[in-house]
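In C-alpha cells below, several structures.
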Structure P
Amino acid sequence: MDQQDDKPSGQGRKPITARELAQLIGVSQSAVSRAFTPGASVSPKMRERILTFARELDYQPNAIASMLSKRRTNIVGIVVSDMENPFYPALIERLSRELQKIGLQSLMFNVTKGSNIEDQLMALRQYNVDAVVIVSATILSAATLDWATENRTAVLVNRTIPDSKLTSVCCHNSEGASAIADHFYELGHKRVAYVAGLAHTSTNMERQGAFITRIAELGLTLAANLDGTEYSYESGYNSALAIAAKGSVDAIFFANDILAAGGLDALRDEAGLRVPEDIAVAGFDDIAMASWPHYSLTTFRQPINQIVAATVKIIRTGSAQPGRPAKTHLISGELKVRKSTIGTALT
C-alpha cells in the first residue's frame with residue numbers, strides 16, 4: 001500500500017461509493033442501500049456484514065444522492081410556535097426521536113411571536129419536505145394551512161381547524177376540562193373561574209366550552225371567565241390577581257400549566273391566599289413543572305407518547321396524503337390530582 005492509500009478519507013483519498021462497496025463485499029447495490037435504511041427488508045446477518053465493511057472502509061451513504069434518486073427527502077417539516085411553553089419542546093423532542101426510528105429527519109419552522117405568518121409559511125413551501133406536522137398555538141386559518149401544505153402529507157397536532165382538509169391528532173380537550181369540573185364539584189366548590197390562554201385557538205375553545213357546559217350541568221356558578229392573550233406565566237399571574245380581587249371564587253381552572261404556575265405564585269405570594277384551603281387551582285398538560293413540590297399542581301395530563309405514536313403512524317402509513325379524507329383522532333388523557341386542590345397529593 002502506497003502513502004496515498006494510507007491517508008484517511010477526506011485527506012486525499014476519494015470516498016468509496018455504494019457501488020464499489022457492493023462489489024467489494026459481493027452483494028447488490030440495493031442490498032447496501034437497504035442496510036442503511038431503517039425497517040428495510042434485509043436479514044440481520046447481511047446488514048451487520050455490510051455495516052462492518054462500511055466502517056472498515058469509511059463508507060457513508062450519500063443522503064442527497066439518495067433523495068434525488070428516490071424523489072424523496074425523508075425530511076418532515078415541523079411547524080411550531082409558543083416554544084416558551086415546556087409542553088411543546090417535550091412534544092417535539094419525542095416526535096423527532098420517533099420519526100428518526102423510521103428513517104425520517106426533522107426540519108423545524110418556528111412561527112415567531114409577532115411575525116407575518118404567511119411569510120413564515122412561505123419558507124415551508126420552498127423546502128422539499130415529504131410531510132408536514134403543524135404543532136402551533138398560533139391562530140392559523142384553514143386556507144393558509146391548506147396552501148402551505150399543498151400536495152404534501154400533513155398532520156395537525158394538538159389542535160383542530162374547522163373546514164381544513166388536514167388530519168389532526170389531539171388530546172381529548174373536552175374530556176379533560178369536564179374532568180376538572182367534576183373534580184371541583186366532588187370537592188364541594190361552588191363558585192369557580194376559568195382563565196383562557198390564547199382565546200381563539202381550538203385547544204382553548206374546546207377546554208373553555210366543555211368546562212363551562214359541565215359546571216352548568218353540575219349547578220356550579222361561573223364567577224369569573226377571563227380571556228387571556230397568551231399562554232404565559234405572566235398572564236396567569238395577572239389573571240389570578242384579578243380573580244382574587246373579586247373575592248368569593250373558590251376554585252380556578254387555568255387553560256394550561258404555565259398559566260396555573262403563574263396563578264399559584266400570585267395567589268400565594270401577593271394575594272396571601274392559601275392553596276387549596278382558600279382557593280383550589282388546576283391546570284392542563286402535566287408539564288414537568290406541575291409535579292415540582294413548590295407547585296404540586298392538579299392537572300389533566302396530555303398523553304404525549306400516544307399523540308406522537310399516532311402522528312408517526314399516520315405519516316408512515318400515508319393515511320394523511322393529499323386527496324385522502326381528513327380525520328380527527330382524539331386521545332384520552334388522565335386527571336392527575338395533587339396538592340393544589342386537595343392538600344395531600346394522591347399521585
Structure Q
Amino acid sequence: MGKQTDVVVIGAGQAGLSAAYFLRRAGFRNGTGFVVLDHGERPGGAWQYRWPSLELGKVHGIHDLPGLSFGTPDSRRPASEVVSEYFARYERVFDLPVRRPVDVVSVSDTEGGALLVESPAESWTARAVINATGTWDRPFWPRYPGQETFAGRQLHTADYRGAEEFRGRHVVVVGGGASAVQALLEIAEVAADTTWVTRRPPVFRDEEFTPEYGRAVVAEVDRRVREGLPPESVVSVTGLMLTPEVRRARERGILDRRPMFDRIEPGGVVWSDGTRRRADMILWATGFRAALDHLAPLHLRAPGGGIRMNGTRVVADPRLHLVGYGPSASTIGATRAGRAAVREIRQFLETSSAGLGLTA
C-alpha cells in the first residue's frame with residue numbers, strides 16, 4: 001500500500017504551499033503527518049512556466065503567502081523568476097516536506113477507508129488529501145471547423161515564450177482574458193498585423209477594485225462550485241483592468257475586438273458573413289481547466305460537470321479538499337483556503353479512529 005501518512009498535499013504552487021504551512025503550524029510532522037507531492041522539477045508552481053517577457057510589474061494580484069513577506073522585488077524582472085525564488089525560499093524557511101518531481105496519476109479508495117495516492121514510481125496511503133493542482137497542466141483548446149487544415153502555426157498561451165517568434169507575421173489572438181491582452185500588446189509591436197477575437201465583448205473596468213467588489217466576485221464563483229458547476233474564469237466576473245498601457249493600446253486600435261470567426265481555412269480565419277482575415281499564426285489565449293483527472297477514480301463529478309463543494313471540502317468525500325479551485329484560485333484566496341482546509345481536516349481526523357502524526 002506504499003508509504004503511510006495522515007495528509008497528502010498534491011501540488012506545491014501557492015495553494016499547496018499555503019496548506020503545507022498551516023499543516024506544519026497545526027503540528028503535523030513531516031513525513032508521518034503530511035507530505036507535499038509536486039510534479040515540477042523545481043519550486044515555482046505554474047509561475048515557473050510563464051513567458052520571460054512577463055515582467056513582475058505587469059502582473060496583478062500577487063500577495064504574501066502566510067508567514068513570509070513577498071517583499072518589494074524589482075518590478076522589471078521576469079515574474080517567473082521572482083515568484084519561483086519566493087516559493088523556493090518559502091519551502092526552505094518553513095522546512096516543508098516537498099517531494100519532486102512526482103506525477104500523481106490517481107487517487108482512489110482503499111479497503112481500509114484511506115485514500116491511495118499513486119505515481120508511476122511510488123504510492124502513499126493517506127487519511128485525507130488536499131488537492132492543489134491548479135490549472136496550468138490543462139490548457140483549453142476550442143475546436144472550430146477547418147482547424148486541422150490551417151497551414152500556419154497554432155499555439156496556446158501555455159506555449160507562449162515571447163513576441164519575437166511572431167515578428168513579421170499576421171497573427172490572430174483568440175481570448176478575452178488578461179493573458180490574451182498582455183500577449184497581444186507585446187505581439188502587436190513586432191507583427192505585420194494582429195487581429196483580436198473573443199466570444200463575448202470585453203468589459204474594461206476603470207473603477208477601483210474594492211474589498212467589497214472582491215467579496216462579490218468570490219461569492220459568485222463560490223455559488224457555482226456549491227451547485228456543482230465548473231468555476232468560471234476570474235475575468236468573466238471581474239472584467240479587464242483598464243491600466244495606462246491598456247488605454248494606450250485601445251487608442252492605437254490594437255484592442256479593437258472582433259467577434260469569434262466561424263471557421264478556419266489554410267490561410268486564415270473566416271466569419272459567417274464571408275469576411276476573411278489572413279493568419280500565419282493563431283494564439284489561443286483561451287484559458288485553462290482544473291487539473292483533476294487523477295481524481296477520476298473517486299467519481300466526484302456532479303451532473304453540472306463540476307465538483308460540488310462546501311468551502312474547500314468536497315461534499316461527496318470529506319477526506320478530500322480542493323484548494324486553489326473556484327473561489328480560492330488566487331494568492332490571497334489560496335491562503336484563506338489553506339487555513340480552512342487544515343482546520344476541517346484536523347477536526348475530521350480527530351473524530352476518526354487512528355491517531356494523528358502530530359508533534360508531541
Structure R
Amino acid sequence: MAETNAYAAAGVDVEAGNQAVAQMATAVKDTYNDHVLAGLGGFGAAFAIGAGYKDPVLVAGADGVGTKLLLAIAANKHDTIGQDLVAMTMNDILAQGAKPLFLLDYLAVDKMRPAVVAEIVGGIAAATKAVGAALIGGESAELPGLYAHNHYDLASFGVGIVERDAMLVGDRVQAGDVLIGLASSGIHSNGYSLVRQVLGINDGAGWEDLDPTLQTALLEPTKLYAAQVLPLLQQKLVTGIAHITGGGIIENLPRAYGTDLTAEINWGTWPILPIFDTLQTAGTLSLHDMLLTFNNGLGMILTVRPEDAAAVLHQLGDDAYVVGKMTAWQTEAVVFRGEAPWQ
C-alpha cells in the first residue's frame with residue numbers, strides 16, 4: 001500500500017522545496033567569501049567581521065520590492081526582481097556610509113516551483129555579489145491559501161559595516177556643499193501602486209496590452225550604487241547620502257542633513273527619463289504627486305565639499321550631475337529653482 005504524505009495533501013510539497021534549495025545552492029555559494037563561516041543549510045548563518053577595524057558599527061536594513069512584484073508575475077519574468085530586492089536594502093545601508101557585508105532573504109510562495117524559485121534567488125545572489133556582499137542565508141516558505149495562484153512575496157535583511165567616526169549621520173553636511181545626483185535606471189521599486197493605477201494594469205491582460213518598450217521600462221531593475229559610491233566613501237569625499245525611494249527627493253533628501261539646512265535643487269540639471277513623462281501624462285499627475293512618489297531620474301544624491309566636487313564627478317562618470325547646493329535654512333527642507341518639467 002502506497003504511503004501517503006499528509007503535508008503534501010494539505011498543499012505543501014516538501015520535495016519541491018528540497019529541489020528548489022538544490023537548484024539555488026550554486027548561485028548562493030558563489031557569493032561566499034572568507035568571512036562566511038556557515039551559510040546555506042545550517043540553522044543559522046555565521047559571518048566573521050575580521051580584523052582591521054578600530055571601532056566598527058554594524059548598519060542593518062530590511063526592505064521588500066512592493067507591488068512591482070505584480071508586474072514581474074504578470075510578465076512571468078523573475079530574473080531581475082532579485083536585484084530590486086538587494087538594491088532597496090543595500091542602497092539604504094550605503095547611504096549611512098557603510099560597506100555591505102551580508103544579506104538574508106525571505107521568499108514566500110503560493111506553491112513551490114523549483115525553477116521559478118531558483119530564478120528569483122539567482123537574481124538575488126548575482127546582485128548581492130555585485131555589491132560585494134554575501135548571501136549567507138534566508139527562508140523559502142510555501143504558504144498555500146495565503147497567496148494567490150503564481151504569486152509570491154520577497155523581503156531581505158542586510159548588514160553593512162562602517163567605522164563609527166565615518167558614519168554619515170547628518171552632522172557632516174554644511175551650507176555650501178554641492179549636491180551631486182546619480183542617475184536612476186528608471187522607476188526603481190517605489191510608486192508601483194500608482195503606476196498600475198494610471199496605466200490600467202489590474203491583471204495579466206492589462207499588462208499584455210502595454211507596448212513592449214513600456215513593459216521593459218517598467219521592469220528595469222533598481223540600480224546598485226555600491227560600485228560607484230564605495231570608493232568615494234573610502235576616500236572620505238562624501239559628507240552625506242540620500243537614497244531616493246518612496247517619498248521621492250522631497251522626503252528622502254532631508255534625511256541626510258540637519259534641520260538648519262535647505263537643499264536647493266535646480267531643474268534642468270539632470271535628464272528626466274521618458275518613463276516619468278509617460279506616467280505624468282497618463283495620470284495627469286501634479287508636480288507634487290511626481291515629486292512625492294517617484295525618483296524622477298535621480299536614484300541617489302550625494303553631498304560633497306565644493307573643493308571635492310570635480311574629483312567626485314570625475315570618478316562617478318557620465319551619469320552623475322551637479323543638481324544644486326546646500327544652503328542655510330530657507331522656507332523648506334528642499335526647494336526647487338528654475339522651470340519645472342510638469343505643472
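No value in this document is a laboratory result; all are computed from the given coordinates. Since this is a predicted model, take the numbers as computed values, not measurements.
Just a few scattered comments:
- Computed -7500 for helix-only ellipticity at 222 nm (-39500 (n - 2.57) for each DSSP H run of 4 or more, over all residues; to 500) - originating structure among P, Q, R: Q
- Ranking P, Q, R by relative contact order in percent (Cα under 8 Å, 6 or more apart), the structure that comes out highest: Q
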